[in-house]
Structure P
Amino acid sequence: MLPRDQRLRAREDFQRVYRSGRGWAHPLMVLHVVQRPAGKRAGFSISKKVGNAVVRNRLRRRLREIVRSHVPGWKEGLDAVFVARPDAAAAPFEELAAVVAELARRARLVREPEQPPDSPYIMPARPAGKR
């Protein structure tokens, strides 16, 4: 499980990430990221469209474990929210892990091997013509 200081919990924090951040999509989930002064936190949003409470909680536990194993390799100074899509509930653990890794790579959360452990996260510029 993610340590308490690495979890997004407050509604205001989620809203800030959605409003001010940037998103990357995949058929199984969407990743929203925003910069912050220090630390790295992750949150999970799983709507009732995904399934009943048992299904949603199982998916949330799986995602927490996947993110917990990836967070040490991420840059510092970010808040990330993973929004699960309905097909994520039926996906195997390995596929979810691959999706999280791909989204983190696309969002440039992952530290390069030559970078120091406390290298800051700098949000990539939006492509030309996109909002």
Structure Q
Amino acid sequence: MSQTRILIVDDDPTTVLLYSRLLQKAGYATTIARDATQAVSEAHRDPPALIVTDLMMPAGGGVSVLERLAISSKTSGVPILVMTASEDAALVHRATTAGAVRVLKKPVEPTAFLEAVRDALGQSGS
């Protein structure tokens, strides 16, 4: 049985490493993208079960990822969980409107992060 694969999108290497290790310890496989362009390309190449993206990144932010993946039949069904340190309520609203299943405020406590991942994957209570 193959592992559920999650695409992590963030330009901060420390954040990527932290959440990737956390997900791997929880039994998930991870793929990494460093910006919105790379995320969209990777998601189209091999759609993951879930995408976890930051909002503020070079080459288009998380809202761009949401909008670009929503218009593709290949990726429109992939749930996207957003994490952000931004205090910009309008940006958070745009992310939700663009299709984010949930927006988490960074730093996200590990237990809350894994719970949000399981919820987004429909694995609550597993």
Structure R
Amino acid sequence: MTESDKPRSVSLTLPYPPSVNAYWRRVGNRTVLSRAAREFRKRVWDLWFAEKYLFGRKGFGDREVRVEIEVHPPDQRKRDIDNIAKPVLDALEHAKIIDNDSQVKELSIIRLGPVPGGELKVRVVAKEGPFS
């Protein structure tokens, strides 16, 4: 991938994710992703597939990135904002937008007003320096 082929940023509007509390399920002696978690990851994968193949977008490979998340919850109920990060970062990795969530060097999450059904606006930005 040449320097001009490398993405500087990717922005996606995602559905509201399942809480980390509902992300995993025990089945016998195994821990597996819940149905809600699998559906969320599949939806992110589908959105990225469209971006990739319809608009020629490319993922970040193993480059360091910053992830910015705007949270629009589905209603006014109290929710822990830190429950948003895990499903989103796992879904970005699953969709191959990034290779591994360990390459996320900066993460910002801001909660804004609710919208029906909830949604996230996620922006992934290539890190070019320590203070970019």
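Brief remarks on what is shown
- Mean count of other Cβ atoms within 10 Å over residues 75-82 - structure with the largest value, from P, Q, R: P
- Cα extents along the principal axes in Å from the coordinates reads 36, 31, 27; which among P, Q, R: Q
- At a computed 1.04 (Rg/Rh (Cα atoms, Kirkwood Rh), for residues 51-90 alone), which of P, Q, R: P
- helix-only ellipticity at 222 nm (-39500 (n - 2.57) for each DSSP H run of 4 or more, over all residues; to 500) from the coordinates reads -12500; which among P, Q, R: Q
- Source structure (of P, Q, R) for relative contact order in percent (Cα under 8 Å, 6 or more apart), computed value 22: Q
We did not get these values from a lab; they are worked out from the coordinates using the rules stated. Remember, predicted model here, so these are calculated numbers, not experimental data. Cβ atoms are built from the backbone, for glycine too; each structure is taken alone.
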